[in-house]
Structure P
C-alpha cells in the first residue's frame, strides 16, 4: 500500500473535490463515520459514555465536529473543546460546527490558559478522548496554549483516538513538533502517512487504522507516490508456490560465504534461516580450520572448507574456489562473521566484479567495501545490501546520526546511485529499490535488537531469491517475514529474552500463516 506525504494527500483531496466533483463535506462526513466505527469497537455500547472531543480550526477540526455530532446522536455525553475562537473556523469545518451548535452539543472555546482547568476536570471523568486538533497541516514547532492542551491530554492517562494523525506529528518526517498526542489508535484516511510509519511518529500513532472515505483508486494512481507500507497480503502473494512434482534443485542452491574465529554463529544462523525459508540446498563456505564447527552446527547444510592458511580467516588463495561456487549456485550471501582485512577486501571485490548471479551483501562484506564503494559500479549481477545504521554510515560517508535522521532519503539515494536494493535495518526497516521506490516495514519489535538477527535476515532473503523471487521483492518479503518471526517469538518469550535463533525457529510458522490466510480466507 502506498504511503503519502501531507502534500500528496492534499493533492488527492483536491483532485477528488475539484475534478471529480465529490464535495469536501462528503469526504468529511465519510471520515467521521469511519472514526465512529473505531470508537464503537473501542468502547462497545456508546450510550451513556462520556467522550471529550478536541478540535482545531482546520478540516481536522471539521472531522471532529462531525464525530461529536454522531456521538451525541447515539446518546454519548459528548463535549467539544475548540482550541481557537470559533470565528477562525471556515469552510466545511464551519458548516459542521454550525450544525453542532444548532443541535445543542456542548462546546467550549479555549482561548487562554484559564480554560485548561476546565479541560482537566472534564478529562478526569472521560471514557475516551478524540483528537482533531491539528491534522497533517502542522507548520513549525507547537508552542503556547496548543502545546499545553496536548500535554494536558497526554497527562490525563485517558485513551485517545486521533483523527488522521496524532496532533503534533509531522506527517512526512515523523518528527515530533515540540509536543504530540500519544494515541491509542489513529484513524487515517485513504492512505497511511509516512510520518505515521517511521520513528518517532509511529510511537505516537498507536494502532493505525486505514479508512476508505471515498477517494477513488484511480485518483491515487495519478500521483507518483514512491513510498509504500509493506502489507501481509502482498507478501503472501510473493511467496513462491511449491509444486508437488519438485526436488531440492527446484528451490535454489544458496552459497553463503562466512566465518572467522569467534564468529562461527553468524554463518550458522544465516544458513539455518535460508533452509527454514524454503531453500533446497545451502552451501556454507567457511575457513578450513573451522569447518568442523559448522559440520556440527547444521546437519542440513553442506560445508565447503575454504583456504585460510590455518588462520581461521579466509585467505585470498581461496578466491578462485569461491568464484566457482558463486557461479554454480543460484544466489550468494556474503559477509556474516567474515572479519575484515586486506585479503577479505580482495575476495569481496572479486565476488562483486565477477558474479553473474544475485548477491546479498551483509556485515563484513559491507565493511570491506566501505572505503571504496565504487566497486559497486563494476558489479554484473543484481545486488541486495543489508546494512545496519553504522554500516550504512560508513558506506554513505556520513554520520550515524545523519543516517537515522534521514533513513528514507539515505537509503534511496544510495540505491539509485549504485543501482542496487538497500535494506536499511533497524526499527521500521527501510527497503529502497534502484528505481527510487521505498518500502517501510511495520513488523518486528525491540526483542530483535540482539546479535545475530541481521544474519537471519540475510539468510531469509537469500532463501527467497533461491526459490525464484526477484532480489528486490525478496528484500521486501524478507524484512516483513523476519519481523513477523520476531513478533511471534516475542509473543511466547517476551522481548527481553529473545535470541536470534528464536527467529529461525519461527520462520516456517509465519510463512505457513501467510500462505494459509491467502488461500483460505484472504483475511489480512
Structure Q
C-alpha cells in the first residue's frame, strides 16, 4: 500500500546535515499550534476533530514541542505500528475510522508524493500529522482502557469505574521503547469475560457473513413428538447457533429427542425456561439476528472496559441481568446460586465494594421511601398492621410505646412531614430473613436471605427494592467464615435458631462486584445472552450512536 511504502522511505537513514533543518521547522509549527493562550476543548486538524487538544498540548510542552512520531534521527517508523493497532480495533467492537485512519493514510500518501518530487518538505503537514497521530493514540488508549463513554453520564445506575491513567506518560514510554502497538494491546481487559467476548464477536460476525437470516413464522407451541413444517428451519437455526450437533437430519419435520435437547440447550443459555418447548419467548429469541447479537456483544464489551478489570483472586460476582451470584476463586466458580434483584423501577446499581461483616438474625431498618410508599398507606387503613408485622416506631432515637402510637394520625403524614423511623424485628416476617451480608456502600445495598423462597424458582427474578436476595445464605455464610473455627455450619444454624442478633466480622474482607451483563461467555465456553431487564442496552446503544462512536 502507498502509506506502507512511504513509511519505508521515511524510515531510511538520511545524512544528518540534510535532516537537521527539518526538525526545528516542524517543532516551530507544533509550538505555533499548541501554545495559544486559550486552547478550545477540540479543534479540527486535517479535517478531523482533535478530541484531546489540551492533553496533546501538555504532552508536546513536556517534550519542548519536539515531534513525537517523526524521530530525531529522521526515521519515521512509528505510525506503521499505530496504524496496525487502529486497523485491529474492530475486534474490540470499535470502528477504525473513528481514530483518524483515513486522514492519517491520506497525509502519508501526500508526503510520499511530495518526497518523490523532491520538493521542500511540508512542515505544516508534518506537524499536523504528528498531532493527529498523538490524538489518535490518546483517544484509542482511553477507549480501550476505560470505554468510549463515561457510564456516570448515563441514567443507568452504574457507579463502577476504572483507575485513572496518565495517557501522555503511556505514549511517551511506548515511543521510547518502540512498543506503540504492544502498549495499546495491553490496555484492553486481558482476563475474565472480555477476551472470550472478543472471540465470540469474531464468531458471530462470521455467522452474519455466511448465513441468510429469515424470520421463522409464528405458530402453535411445539413439543417433543410434534410434527410441523417449521421444524426444518428451526433445525437449521439451532445448528447455525451451535445448539444442534452437525450431522443431524435438517429436513426432518419431527420434533424428536435430540431436537428437544438442542432446544433446551438454547433455552438455558438465553435465560429461558428450559422445558424443551418452543413457545413465543423461545421463538422470539431464535429470531434475533446475528447482527443484533453482534451489537449486544459489543455493548457488553464496552461495559467490561468500564469495570471488573482487576476483580481479585477471590470475589463475589453478581450479574444482575442473569439473576445469579457466583463466588470466584482463581478464575473459577466455587459456589453459585440464584438471586432476586431490583424491580425495573428499583434498579439494583452497579458498583464494587468489600464485604466486611455479616449479621445473623438482622433487624430491618426500613428505608424512608418504603415506609412512605408502602407501609404508610397500609397504616391509614389498618393501624394494627405494625403489631402484626412486629415493626417498631421511633422518633428522635426513642422507641414509641402503644399509647404514643395510638395518638398518631397516619392520614396527615406525608413526605414533607414524617418524623418517624420504622424497624422490623428479626423473625419469619422480616424480609431480610436469617442473614444479612454487608459491604458498606453509599447505596445501602446488601445481600440477604429471604423468607419468600418461591421467588427463586421463577425465571425472571426482579422483585426487590434494589437489595439482592440470595438463594443459599447459610452456604455463603459458611464459606465466608471458613477460616474462623468458631463459626462452622452448626454454630451458624444454632445462632439463627436462637433468634439472637449476632454481628460477625469476616476473617478476610471479600470484594463484591455487582455487574450488569446481557452477553458473556461462561466458564464452559458457552455463549450466554440475557434479556435487557433494565433497558440499559438500549440506553448505551443510543449514547454511543449519538456520539458517532463504535457501531456507527
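Here, each number is a calculation from the coordinates, and none is a lab measurement. Being a predicted model, the structure only gives us computed values, none of them experimental. Cβ atoms are built from the backbone, for glycine too; each structure is taken alone.
When relative contact order in percent (Cα under 8 Å, 6 or more apart) is calculated, the result is 12; to which of the structures P, Q does this value belong?
On the way: P: 12; Q: 16.
Going through each structure in turn, the value belongs to P.
I have 17.9 for mean count of other Cβ atoms within 10 Å over residues 275-282, calculated from one of the structures P, Q. Which structure is it? Working through the options, I get structure Q. Supply the structure label, taken from P, Q, corresponding to Cα Rg over 2.2 N^0.38 Å, for residues 243-282 alone with the calculated value 1.37. Label of the source structure: P.
Could you figure out which one of P, Q the value 12.6 for mean count of other Cβ atoms within 10 Å over residues 491-498 was computed from?
Working: P: 12.6; Q: 15.5.
Clearly, the read-out refers to P.
Can you tell which of P, Q yields -0.74, -1.14 when log10 I(q)/I(0) by the Debye sum over Cα atoms at q = 0.09, 0.14 Å⁻¹, for residues 147-442 alone is derived from it?
Numbers: P: -0.55, -1.05; Q: -0.74, -1.14.
The read-out comes from structure Q.
Just checking, which of P, Q has the largest value of mean count of other Cβ atoms within 10 Å over residues 211-218?
Evaluating mean count of other Cβ atoms within 10 Å over residues 211-218 on every structure, the highest lands on P.
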